[in-house]
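A.B. asks: Down below are the structures I want you to see.
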Structure P
Amino acid sequence: MNSPILRTIVLLTLSNVFMTFAWYAHLKHMNQKPWIAAAMLSWGIALFEYLLQVPANRIGYTAMTLPQLKILQEVITLAVFVPFVLLYMRQPLKWDYLWAALCILGAVYFVFRK
């Protein structure tokens, strides 16, 4: 895995798994607990997210511009978030999500075109 872009994608994907659970899993399992308990647990999970995200961004910045890195991050976030919403949180899929994803793909096109 010598490609900085591929390493960035893998690290950002793993980072986003931790981030998504840190940000949203408490809504399913800790809704009746005080918010501070959820915040402390989320911070603990987020530590692992940062341990992956910071090196991912440093590696990615060697091969991409900052706007390209940000758009890549958003695409990966959605690619992780959608299965999380459907499979873990058991939320229904809506057509509006597809249209929003197409808008994000448009952003990818514009930020990566030469």
Structure Q
Amino acid sequence: MSNDKAAKGRALLERLTDNPDAVERFPEPFRTYTLEHLFGEVWQGEALALEERELITCTILTALAREPEQRFHFAAARRLGIPREKMLAMITHTAHYAGWPNAVGALRSLEEVWPAEG
């Protein structure tokens, strides 16, 4: 494992989640790919801001109806300061292209990790 890429990946996971050690449950070589390639390389590019990458990822996960991964990334969006209203707007927009049931699942995920105040 490249120490530099792995360190960058771990540092990014520490920004995105309060449980960066969860990646340790992944078997090798998947853990290495996750730390070194995905978060240590792909997520490190300069063409998109970290918040843009997170919002894009949340949109894709909404379109694909990947609720467990949505919960991780919706919570990460919150940690990065993406407003909840923007997440709701993304889900509503995505519903028109990827399907209403997918959006309903995303709303369920959002409410689970980021309940509406009130």
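We did not get these values from a lab; they are worked out from the coordinates using the rules stated. It should be emphasised that the depicted structure is a prediction, and the values quoted were computed from it without experimental measurement. Cβ atoms are built from the backbone, for glycine too; each structure is taken alone.
A.B. asks: Quick check: 0.3 is what I get for distance in nm of label points 7 Å out along Cα→Cβ at positions 8 and 72, calculated from one of P, Q. Which structure matches? Could you put the intermediate results ahead of the total?
C.D. replies: Working: P: 0.3; Q: 2.0.
Answer for the origin of the read-out: P.
A.B. asks: Any idea which of P, Q comes out highest on distance in nm of label points 7 Å out along Cα→Cβ at positions 48 and 64? Please list the in-between numbers first.
C.D. replies: Numbers: P: 2.3; Q: 1.2.
Top value of distance in nm of label points 7 Å out along Cα→Cβ at positions 48 and 64 goes to structure P.
A.B. asks: Given a computed value of -19000 for helix-only ellipticity at 222 nm (-39500 (n - 2.57) for each DSSP H run of 4 or more, over all residues; to 500), which structure among P, Q does it belong to? Write out the running numbers ahead of the final one.
C.D. replies: Values: P: -24500; Q: -19000.
It traces back to Q.
A.B. asks: Using the calculated result 26 for relative contact order in percent (Cα under 8 Å, 6 or more apart), pick out the matching structure from P, Q. Don't skip to the end; give the middle numbers.
C.D. replies: On the way: P: 34; Q: 26.
It must be structure Q, since only it matches.
A.B. asks: Upon calculation of P(r) over Cα pairs in 5 Å bins from 0, in percent from the atomic coordinates, which of the structures P, Q produces 2, 12, 18, 19, 19, 15, 10, 5, 1, 0, 0? It would help to have the intermediate numbers written out before the result.
C.D. replies: Values: P: 2, 12, 18, 19, 19, 15, 10, 5, 1, 0, 0; Q: 2, 12, 21, 22, 18, 14, 8, 3, 1, 0.
Going label by label, the one that fits is P.
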